[in-house]
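Input: structures, listed below.
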Structure P
Amino acid sequence: MNCAGNFESKLKFKLIKLNKYFSEVSNELYGEKYALKYDIIVNKENKKIYKFSASNANLSSGKKQGEIVCFDLAYILFDDKEKISCLHFLLNDKKEIMHGNQLVKISEFIRNKNIQLVFSILKDKLPKEIDIEKNIIIRLSQESKLFKIEAN
């Protein structure tokens, strides 16, 4: 088997394993089974480029943000199972466009999984079920700014 064929067979094998987690996480959080796929594109230099995408096209902005979280969580779980060193810390933005019940589900999902998930989100967009002190690391406002630096 040539190197390219060997690479692609290894890639397919790993992708099947990763998609098992991606599908399970997205099914638990959204009731849908997401998956990652790839297309091979040959560039001008006749080299293969692997273009990855989720199998779910045309998602709303909030649902797309949820898909990103599902992938990030699945990747951590996959890495742990494969004994691949990874961070158990995720920093996500734009989560205020997700529905509050999804944020609650995510919070419940990671509760006992040694994963720290940080959302920068406006207080009025934070569901009351997770707006509890043990979940809050830092609160910023016009009066309490990051690094306590005031503009002149």
Structure Q
Amino acid sequence: MRKFMVVLDDSRECLNAMRFAAMRAAHTGAGVTILAIIPPEEFNHWIGVSDIMREEARERIEAHFEVFAKWMRDRQGVDPELVIREGEPVAEILAQVREDPDVAVLVLGAGTDKSGPGPLVTQLTRSAGTLPMPITIVPGSMTKERLEKIT
């Protein structure tokens, strides 16, 4: 089954990317993969502390995922899957795409502040010509009503 993959993080624009991915999946009969990435710098502590921090990060991600998953199931009829990876975000996104040939579109949210669209959008668009799938960049300022119209 063709899938839209969206990256789960704590950014405000993540919400619009989630909405877009779910709505497009619902309208096209596709699935949604929600990818959460735990950066390696979170675990530069003693081994015991590192294990506890890793588990706490996973619990936060799963709780965050459940909020989006419930909305996707209840409102869009889409049952998303959660994938949690550890490492550098861009490398882990590319690794997930390589490992899952059903990922057809990467959906990213673009930030609206003066510092730019965000590190993932900036880094991935630089190599967009060599990626194995298209990237859809959803503006963080786009309204829910506008998203509904375009999906």
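Overview of values
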quantity	calculated
Which of P, Q yields 17 [relative contact order in percent (Cα under 8 Å, 6 or more apart), calculated]	P
When distance in nm of label points 7 Å out along Cα→Cβ at positions 21 and 125 is computed for each of P, Q, the largest belongs to	P
Distance in nm of label points 7 Å out along Cα→Cβ at positions 53 and 133 from the coordinates reads 4.9; which among P, Q	P
Mean projected area of the Cα convex hull in nm² from the coordinates reads 13.6; which among P, Q	P
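Rule-based calculations on the coordinates, nothing more; no lab input. Note that the structure is a prediction, hence the values are computed from the model and not measured. Cβ atoms are built from the backbone, for glycine too; each structure is taken alone.
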